[in-house]
Every structure is written in structure tokens, then in C-alpha cells.
Structure 1
Amino acid sequence: MHTRFYHPAEITVGQLTELSVENKHHAARVLRLRRGDSITLFNGNGGEFSAHIDNISKSSTTVLIDHYHDTDCESPLHIELAQAICVNEKMDWIIQKAVELGVTCIQPLSTARSIVHLSGERSTKRLQHWQKIVISACEQCGRNHLPQVFPLISLPEWLSQKKTSKSLHDLHLMLSTTATESLRNIPKPPVNAHVALVIGPEGGFTQEEETAILHVGFIPLRLGKRILRTESAALAAIAALQTLWGDY
């Protein structure tokens, strides 16, 4: 696979396109690409473009777009990961790997036992940081659609959205250490189903939060007999969903 760059603009076959400042630096200084080297561009709207370096210098890098490829590696299973916010490194890891595993979107949540608390400018900067992680993960894993990371909201706000928007084709799942149901016992959802998966923080959901989540119609699940850390639980659950109903 050629080196992939996310280019958030229109891409047209046969035209010269200038890479962004960030991509230019990565191409020239990190990857040390040279004129004539092949690369791949995608803009998040589906498909990708093969191209080659036309000119590369300290001030700019231009590429010639050669061909469009209708490449799609999205999972047929639409998974929304609602993840209680955790410490920076763990949250970054969850987002990166969730994208690689094929989630459709990610909703960070603030909960009663969340260790990290963000608001205002800090929350905005963190969202921008997460979006960069999504882009980098898509560049690495070959996805041509960017999963969306939504702004941080509280668990009650998110549950309110779910209560009003839930359709007959939705499947809502909550991982819980007190649950007895196994994922293998859940009937396979229809092809166009959207699965919402909610994961608690390091200390887990409070009893009141679990009750509120169940009240909206979530099914409590347990992954095996062991208690998983929040960053392990999210990724293990996504992988299990993809194995049972997705593209694994």
C-alpha cells in the first residue's frame, strides 16, 4: 500500500494538487519522499486517488492525481461507541483502535466517576486532538470514510438523545460487570441495524447510571468472567461485534 494522506478538499484526476502544510512536512521531512514517488490521497467522502509527487521542496509539495479507485473497506455493521472519557493516553488509544476496528462514530461521555473533566476551550482542543487521531488511524488502516467524533456531552444528555431517536432497527448494548447475558445469546440484528455500545469509565458506572441506561432500553452484557479495564472492554466488545455480525 502506498503512503496515504488525508486531503480535506476536492480531488480531481489529472490535476496538480498542493499538499497541506502538515502533509508536506510529513512527506518531505519524515518520509523523505522524492519526485516521482507514488502516494494515495483520500478526502473522507469515499474512494481514494492514486497520485505521484510532481514537485517537492521546502516551501511546497505538489502531486499529480493519476486515478480514482472506488475502494471501500467499511464494515457492514454500523457501530456507535459511546465511551466514558478517561485519562488522555487511554482515550487516545481507544479512539485510534476503535477506528481501526471499524466503528462508525464515537461519542465521548462525561460520567459521575470520570477522572477527566473537560469544559470550554479544553474540551474544544481535546476534540480537535481526537479528530487528528481519527485521521491518522484512517491513513494507516485504509479507511476512506472518516468516523465522526462528537463533542463531549454528559451521559444523561446522550441518553436523552437515544430515547428520542431510537428506531426499530437499533440495538443498544451496555457492558456491565453485574450482567449475566452473553453477546452470543443476542439475536443477530437486521442488516441495516445501528448498534450503540456504551462503556463506563475506570471506576465503572454508578448504580444510578446503570439504571438510567437500562431504562432507555439498553441490554446489559458481560464479556467473559473477567473484569476488563475500560480501554480493553471497548476494543474487545467491538472486535466481538465485528466477529459475530460485521466483517470479521
Structure 2
Amino acid sequence: MYLTLIIVGLVAGTLSGSVGFGGGMVLLPVITYFYGVEIAVPVSTIAQLMSNLSRAAMGWREIHWRQVMWFLIPALPFTALGAFGFSLIDKALMTRLLCVFLIIFSIMKLRGKLHLPSGHRTMLVGGSLTGLVNGLLGISGPLSSAVFLTLDLAPVAYIASEATAAAAMHIVKAITYGKFDLMDWHIFLNGLFIGCAMMAGNFVAIHLIRYVHKKIYQCIVAGMMIAISLWLFIMT
């Protein structure tokens, strides 16, 4: 079991470190298989927190702090609200709706038909939606990545900025889960274990993307968003 979790953590870390999302989607089915969904979401939260912190640290000098702060102003309270409603919604329906939205967004981005303003209004609205989905489903990477993709950043700046925002939301989620007795030391240590494997994957990925052309990289991210959303829609 632990060998499997290490391998999956490495794959998840490399994927999320390369395109900014997808790690949680790789982790959750495997952790759920071993522990069940009620434990899988908090364990994944700790693992992804470590992964995001490592990506933020690796690209620290290229983080766009102002945009991150505009994103987090609504994202943090909405993450807590979503975590509070974790057990109250139809997760399959919500996940499929999210997938459809992301596929449409990605296709429009690839075709050059999407021209959202890159100012604080987009970050505020995107932060609200991302925070709510993050707390409810534990799957917000593609949505937050879609928001930060509108900023037209270089690869490392995009990865580090999105990871900083994601890390803050995961901290809020972990605290909220703890308040409702959904987090204990067993869960924390398992998340820490998987998170270490993800950090190794992040290290590999951040060096691979540093020299990729910005426009090519954005097309790769949009393509991956479509592929992962289709996979998640089918598997839900």
C-alpha cells in the first residue's frame, strides 16, 4: 500500500507541478480505495498543501502577490463555507457540472475566443467560485488554474502564483476539517507521507517547465484541462 502511495504521489506531484492541477484527481481515487472517501479528502488536503507550498517556494521570486491576494480575499471564507457543507451536497452532480464548465473554458482558450479581463474583478469572482468548490469537493485545481491562466503569466510564475493561493485554501480546509473532527494525527501523518512524494515530483516538474515558451505552455495546460475533466466526468 505505501509503495503504491509513494508512486502515485510522485506522479501526482509531477503532474500538478507541470500544469498546476491534476494532483488531487490522481490522488483521491487511490487514497479512497485504501481508506474510504471520508478519510481520503482530509489526507489529500494535507498532501496537496505540502505540494503547493513546495511549488510556491521553488518559484518564490516570480509570484504575482497582488493578484494572489485579490483571489484569496473571497476564496478563503468560501473555502471554509464549502468545507462546512462537505457532507450536504450531491458530489457527483457538482463534479460533472464543474467538468463541463472547464471543458468549455479550455476549448474557448485554445481557440482564442476567451478574453476575460486580467484585473482584480476576475480574481475576486474566480476566487469565490474556486473556494466554494474547493471546500465542497476537494477538487479545485483546474478551476483555480483556469482563473490564473487569464493572467497570461510565464510558466513558473503561473505555477508559483496558483500554488500560493491553493496552499492558503488548503490550510483553511485543514483547520475546518479539524474543527469538525474530520482530521486527526493518523490522517495528518498519512498526508505528510504522500506529500513528501509529491514534493519530489514538483522538483522534477518545475525544472522541466522553466524554459517552455509561454504560449505553447498555455495550450498544453488547456489541453490537459480538457483531458482530465473528461476523465473525471466519466469516472464520477
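Only the coordinates and a few stated rules stand behind these numbers; no lab work does. Because the structure is a prediction, the values reported are computed rather than measured. Cβ atoms are built from the backbone, for glycine too; each structure is taken alone.
Out of 1, 2, which one gives -10000 for helix-only ellipticity at 222 nm (-39500 (n - 2.57) for each DSSP H run of 4 or more, over all residues; to 500) as computed from the coordinates?
1
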### Message
Taking FRET efficiency 1/(1 + (r/R0)^6) of positions 36 and 68 (r between Cβ atoms, R0 = 41 Å, to 0.05) as the criterion, which structure among 1, 2 has the greatest value?
### Response
1
### Query
A value of 38, 20, 15 was derived for semi-axes √(5λ) of the Cα gyration tensor in Å; which structure in 1, 2 was it taken from?
1
### Message
Looking just at FRET efficiency 1/(1 + (r/R0)^6) of positions 84 and 196 (r between Cβ atoms, R0 = 30 Å, to 0.05), which of the labels 1, 2 belongs to the structure with the highest value?
### Response
1
### Query
Given structures 1, 2, which gives the highest value for relative contact order in percent (Cα under 8 Å, 6 or more apart)?
2
